[in-house]
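Quick note: the coordinates plus some simple rules give every number you see, no bench work behind them. Everything quoted here is computed from the prediction, not taken from an experiment. Cβ atoms are built from the backbone, for glycine too; each structure is taken alone.
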Structure P
Amino acid sequence: MKKIISLSLICCMLICSLSAFATAENIVIDGENAVIPSDMGKIVEMNDRTYVPIRFVMEYLGCVVNYQETTQTQNGKSQVLRTATITDPKTKISYFTTAGDNKIFILGNQASTVNMDTPVFINEEEGRMYIPIRFLAQALGYTVGWNEETQTVSLTSAE
């Protein structure tokens, strides 16, 4: 009897842990299914976070995205910094983030910073910059939801 109970508990724990690491399959923005074209990247799960290509999501939301690569030399070592600058033409607010960094800098009426618990990264095969969708959406004022059943991330604007 104890073996059956132990086995049942282990099975329940495994099932729960599998759902905790579920991969998002869809993104819904203000009720509209946002399908990422294959040439613009894909949804990526990493560090228990859902990452999306910055350019796709931001252009979908009507923002302008610019990338810049600069070389910084410090203590005789050169490092390439890859930065995305995102501008929302409606609010005139700009957002900056750099690959490998875990911050989003916001410049508007007041400057602020959003700290993320995982960094932005470049998918070297695609040459695309990815960001955790939750932090980006919240920085833009969206509410973020998750539907386990449909594996869908939803973004809802405050408007």
Structure Q
Amino acid sequence: MLETGIKAPEFTLPDQNGNDVALSDFRGKKVILYFYSKDNTAGCTKQACGFGELYPQFSEKGAVVLGVSKDTVASHAKFAQKYQLPFTLLADPELNVLQAYDVWKEKMMYGKKVMGVVRTTYLIDEEGMIVKAFGKVKAADNPAQMLGEI
């Protein structure tokens, strides 16, 4: 996990509609950047739907929500449509951003060591600095937790 007080690594990734989205597009706004394992899994769906439900309050506070996983643009499009997610999902199948943000790690799954995303959420300020970092977050609690942080 990256430390607070540093500049957030810049990136450009395709969103669920295939449009390129850069972190720098959001200068002047707070960014909730959350990393999750996989579309349509139980925990990730709870987390995404929680962010979706609270999205109007994030918007009122001048914040945007960006979800990142290694899923494809097509997977993100189906996931966003299925749950009517009002925020941006970014596809990182090459793992470049997942690695830049230090969330692609070895972890245990069903007693085996595997590489995967450690659920992590960063709060990035209007100037692009990481002001809060939360590792191993609880999927269902994370959206309300982040709303409280901003």
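Side notes on the structure shown:
- Source structure (of P, Q) for mean count of other Cβ atoms within 10 Å over residues 74-81, computed value 17.2: Q
- Value -8500, calculated as helix-only ellipticity at 222 nm (-39500 (n - 2.57) for each DSSP H run of 4 or more, over all residues; to 500), assigned to which of P, Q: Q
- Identity of the structure behind 14.1, 44 (criterion: Rg and Dmax of the Cα atoms in Å, calculated), options P, Q: Q
- Structure from which 2.1 was derived, distance in nm of label points 7 Å out along Cα→Cβ at positions 66 and 114, options P, Q: P
- Source structure (of P, Q) for distance in nm of label points 7 Å out along Cα→Cβ at positions 26 and 90, computed value 2.3: P
- Per relative contact order in percent (Cα under 8 Å, 6 or more apart), the highest-valued of structures P, Q: Q
- Structure with the greatest value (metric mean count of other Cβ atoms within 10 Å over residues 34-41, set P, Q): Q
- Structure with the greatest value (metric distance in nm of label points 7 Å out along Cα→Cβ at positions 42 and 138, set P, Q): P
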